[in-house]
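What follows is a group of structures, each given as structure tokens.
Just so it is clear, none of the values below were taken in a lab; they were calculated from the coordinates. These numbers were taken from a predicted model, which means no experiment stands behind them. Cβ atoms are built from the backbone, for glycine too; each structure is taken alone.
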Structure I
Amino acid sequence: MQYIKQLDSLRAIAVLFVIFHHWKPAQHVNRFSLGAMGVYIFFVISGFLISSILLFAKKNHETNHTSKKTILKSFYRRRVLRIFPLYYFAITLGYILQNHINLYVDFEKLLPYLATFTTNYYFLFNETWGGLFSHFWSLAVEEQFYLIWPWILVYCHKKYLPVVIIIFIFIGIGHQYLSNYEIEQVGISTLSCFDALGLGSLLAFYYVYNPPTLIKFQKVFAPLGIIILVLFLMKYLFLYGVIFIPNLPLGTSMAIMTTALINHFIVHHENKNFKEAFFFKNKILIWIGKLSYGLYVYHYFIPEIFGPIIFGQNTQTFKNQNFSLNHSFQFVTYLLITLFISFISYRFLEQRFLKLKNLFKY
């Protein structure tokens, strides 16, 4: 599969959204749901990349007659090498630090759900969050989704795949509409995320099997994405109720906008006149995007670990401040620390396992 560097820039934007959401002053958390927006961007990217990899492998299978079981074995082994080392390292870190810092959760009670990638349902059914592990719900969603999705992509005939993917998309949209919005954790069910993961997968199907279709898609997704963006901004600029704005679920809105953007990247990523190149081909953003998994996993721990040492305060004190020069200085300090730790983690932990992925080719 061809490397599309703009996707790393998009990952950077997604993880910065999540970090800002978790670190900004508490009274501003509900103004813009940047955390949820960032996570849904990740879901679409993940759906697109994972589905593209599997469908390219399936396409090669159709010509080279390689085993479908080999494709699935390679996928799960490579997935373990990418996700598990850092994920379980962070859990181990939490276990070690639980008596030294406030994790804001009963760690012993949460541990079985962390270990089995089921935290999203623990949070949902208990109507609670997991302290410094709250953001792990999205990792649980992805792992649950990929227990079934590769089997569908590999074994379902390509003739029927678009229909199957579209059904999954509508399951996600429908589940969001039918859910109880009085519960804060309503959007973290795996079913609620099917639309974002599915839209990425639908894009992947045509990217692999019928690339010219993506040009036609652009004529639909581009204006649709812009319309949703405008309506979204109008809604959150307190115009809701003044004019009619369709109540499209946040996840679906972000998924459509992200799909439109990725489709644009695919069509234009090799174009030297690519208008957004100054931003989406920015080397700093691409570098941050490569570190995005570590940034996502570590960021919530940083203010709690380093805050008392550097600023004499914990996470709660940091979040309870108003926007100020002092808060901004602390924010930048924590971000630089998170970037440094994520770089060290990527260089000396993650890459050691990523190199092993070459042993399991499709």
Structure II
Amino acid sequence: QDTETAAVDLFFLGWSPDGKTYAVQKHFPERDELWLERFLLDRRVQIAEGEWGVASLAGLPAPAVDFHWSVGTGYYLLAIPMGEGKALYLGQGDTILGLVLRLQEKSTAISWTPHRPQFLYVQGGKLFWQDLIADGSQGKPLPLTWEPVQLLPQSFDQIACPTWSPTGNAIALAAKREKGFDIYLYTPRNGKEAVVSRLTHLSPPSPPCPVWSPDGKRLAFYAPSRDRWRLYLLSADRPASIQMVSDRVVFSPQGPLWVGDDRLLYVGEGGEGRRAIYQLDLPTSPGEKAGVSLLLQPQAPLSPLLYWSPANRMLAYQIHTPQGMRIRFLSLPEKGSPPLAEPERAEALKR
């Protein structure tokens, strides 16, 4: 049974890199709270409060707050609605260190550089690279920055959803030239002009936001086609390898979710008009075929937002109940292990 019985929406925002903590937006009719929770422990700390409201996604409430944990630095970026845009704050642990910058749009596109206090962001359809300034006396980045560097200033009409590769040697992004958006690869080179490669020629009107596989070899993304969102895969070094693997996905701005180098999850339309979480296993040797299986189909309406922690192999997903949005957890077995007969679940916000 739910331990939170009040009429409140609970939104999962993201896992810490070690899988021990996660961030939650708690939305009451009159206020919002931001909490950091210890997974499966009755320990939590509130780090912010305000009136941020909720967004809407696929017919269900969605978080209005964006939370981006950095890998290898211990910091996070928190984007909170402010006026027509959002305010971007830097935090560490249970402390918000201060304001970094103000964003003009409600939708944010933030990507940390792996293991460095540096991130990408989009402002007015343009791509910027931002370094944090380190405080030498305390060894901590302050909420101060160098002047941002604009990347690809003359190349595209509009840029969306940039994302660093796990190795930190390339940036995948969606960009628009004239008719529609396509996916490009931006590869910086020390002392030389960066290389920009076009990976797709689909040109949909909405940006197909790419998501890297953990080994940095593949990209997965959603793109609209014939009034329906579809799931595509391609190899980062072989653009001609693009393939459509599902045409019944429910759109999510975060894209499909990688849970291994050759396995990903997505929310799609299931039987009886109910959404389900599907698992796609990619071939690992010649002659094998990709396999799609139904992982979970809740009775309650399912949000298309999914969050994976490789540190503890735990999936967080969200459903809509009469009391509001609620968070569930599902433990995934290793590839090749038998599926769980009964999914392992734990409630978020045990109070």
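Calculating distance in nm of label points 7 Å out along Cα→Cβ at positions 149 and 333 for structures I, II picks out II as the one with the greatest value.
When distance in nm of label points 7 Å out along Cα→Cβ at positions 125 and 301 is calculated for each of structures I, II, structure II gives the greatest result. For which of I, II does FRET efficiency 1/(1 + (r/R0)^6) of positions 205 and 261 (r between Cβ atoms, R0 = 30 Å, to 0.05), calculated from the coordinates, equal 0.40? Answer by label: II. Which structure, out of I, II, was FRET efficiency 1/(1 + (r/R0)^6) of positions 69 and 109 (r between Cβ atoms, R0 = 35 Å, to 0.05) calculated from, if the result is 0.40? Only structure I yields this read-out. From I, II, which structure was distance in nm of label points 7 Å out along Cα→Cβ at positions 13 and 133 = 3.3 calculated on? Structure I accounts for this read-out. Taking relative contact order in percent (Cα under 8 Å, 6 or more apart) as the criterion, the highest value among I, II goes to I. In this comparison of I, II, the computed figure -22500 for helix-only ellipticity at 222 nm (-39500 (n - 2.57) for each DSSP H run of 4 or more, over all residues; to 500) is attributed to I.
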